[in-house]
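What follows is a set of structures to go through.
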Structure I
């Protein structure tokens with residue numbers, strides 16, 4: 001069963017096609033890596049699926065439900081959550097409250113003043129321990145290092161318990177110990193039956209994590225399949241690896 005299907009998806013900006021008649025399918029419970037040279041349409045693809053930018057034409061099918069127009073505020077209803085290249089947190093809130101905002105599905109002020117249940121607090125503890133931030137639970141998000149902020153963002157995504165996770169360069173800029181935590185979190189998602197679509201440049205990480213690799217070039221599908229087979233193709237090496 002496919003968790004995510006894209007059929008003839010198109011997006012252009014001022015006549016330049018960022019995504020050009022793209023069709024692909026991602027199997028449920030797998031990790032799919034989207035790779036390609038800069039400007040190949042990777043982030044635009046994630047933005048289209050998550051409703052950040054509108055679809056010009058084509059359809060996105062999420063767990064069997066098709067959509068030609070996705071709004072960001074409706075994305076959780078489709079069972080999707082995402083992270084960004086540039087971390088987006090509530091800087092003036094504590095680490096705990098950043099998780100509670102998404103966990104309780106309240107607005108910011110509601111999350112701050114709600115009397116949280118033992119279930120919510122236990123879930124926050126589990127998430128923060130998983131991403132290595134439990135000791136930082138009372139710190140303001142703005143006081144965290146870059147790597148810790150990325151771990152907090154993935155923690156927020158984990159707390160939402162979605163079915164499809166869209167991760168835009170989750171490993172970029174992480175020190176080795178933080179990288180291990182992030183890799184473990186992504187593997188745990190797959191182990192729990194979740195589907196992960198990630199944008200990544202590190203070939204070693206792709207080989208370690210990805211069940212399926214999608215290669216984009218100028219908004220078009222260049223290749224897809226198992227990681228070792230796809231990464232060894234001459235056209236992929238020429239377009240992406242510069243060989």
Structure II
């Protein structure tokens with residue numbers, strides 16, 4: 001993990017844990033250094049974390065890595081002025097899938113307690129849908145992303161599909177996609193939002209980031225473009241404020 005923090009060392013700052021994308025098979029925390037600098041300038045302790053990559057690491061390794069990162073941060077972030085009760089997990093693309101599984105499925109939650117919220121950008125949350133609707137969604141076969149992480153044979157594809165496995169108690173969630181996102185990401189963002197509301201009692205935010213594509217929204221953090229920066233900063237701060245009220 002790389003940790004970025006404001007120069008003025010104040011206690012109990014919000015903590016943003018951010019997971020990069022890369023289709024489960026590539027990517028590195030350094031690819032999103034702009035997020036670290038941006039977050040620190042907002043007054044957040046901002047953490048960029050790596051996770052194990054497929055095919056060497058397969059489902060549910062990403063969710064386990066999210067849990068490990070959150071547990072480690074609870075013990076560590078106080079040294080940087082972070083509030084261990086105000087950890088917000090965010091991710092894009094494959095990182096969003098790992099964040100969603102790690103936060104929304106109780107089998108992967110830490111016994112130390114849930115995080116303060118999760119912000120999900122353009123993630124794949126339904127392995128079953130992507131496997132069964134490749135033609136309609138324009139997904140190649142074999143799929144170098146999902147096949148590497150989820151495998152190609154499952155007796156029950158629903159068991160590895162986050163939308164089918166949500167069982168966490170309601171907490172703050174933001175489900176975001178971009179206006180020019182990949183079709184499968186747009187479909188799955190809507191599906192996850194719908195399930196959270198109609199089946200699980202959540203009241204998530206739903207965001208469409210204007211003009212951006214699958215890759216550009218997070219890359220714009222730290223520039224003059226505020227289309228993702230503003231709602232992400234508001235979400236992190238709102239989660240931190242809520243954690244103070246519950247303390």
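No lab work stands behind these numbers, since they all come straight from the coordinates. These numbers were taken from a predicted model, which means no experiment stands behind them. Cβ atoms are built from the backbone, for glycine too; each structure is taken alone.
Once volume of the Cα convex hull per residue in Å³ is calculated for all of I, II, which comes out largest?
Numbers: I: 127; II: 112.
Biggest value here belongs to I.
Quick check: 1.8 is what I get for distance in nm of label points 7 Å out along Cα→Cβ at positions 42 and 202, calculated from one of I, II. Which structure matches? Kindly include the intermediate steps, with their values, before the conclusion.
Values: I: 1.3; II: 1.8.
Derived from the structure labelled II.
Comparing structures I, II by distance in nm of label points 7 Å out along Cα→Cβ at positions 18 and 234, which one has the largest value?
Working: I: 3.4; II: 1.9.
Once distance in nm of label points 7 Å out along Cα→Cβ at positions 18 and 234 is worked out for each structure, I has the highest.
The value 20.1 for mean count of other Cβ atoms within 10 Å over residues 58-65 was derived from one model only; which of I, II is it? Let's see the in-between values first.
On the way: I: 15.9; II: 20.1.
Of the structures listed, the value fits II.
Work out relative contact order in percent (Cα under 8 Å, 6 or more apart) for each of structures I, II, then name the structure with the largest result. Working shown, then result.
Values: I: 27; II: 20.
Largest calculated value belongs to I.
State the single structure among I, II that was used to calculate mean count of other Cβ atoms within 10 Å over residues 154-161, giving 21.4.
Details: I: 21.4; II: 14.2.
Working through the options, I get structure I.
Comparing distance in nm of label points 7 Å out along Cα→Cβ at positions 2 and 66 across I, II, which structure shows the greatest value? Numbers along the way, then the final one.
Values: I: 1.1; II: 2.2.
Comparing I, II by distance in nm of label points 7 Å out along Cα→Cβ at positions 2 and 66, the maximum is at II.
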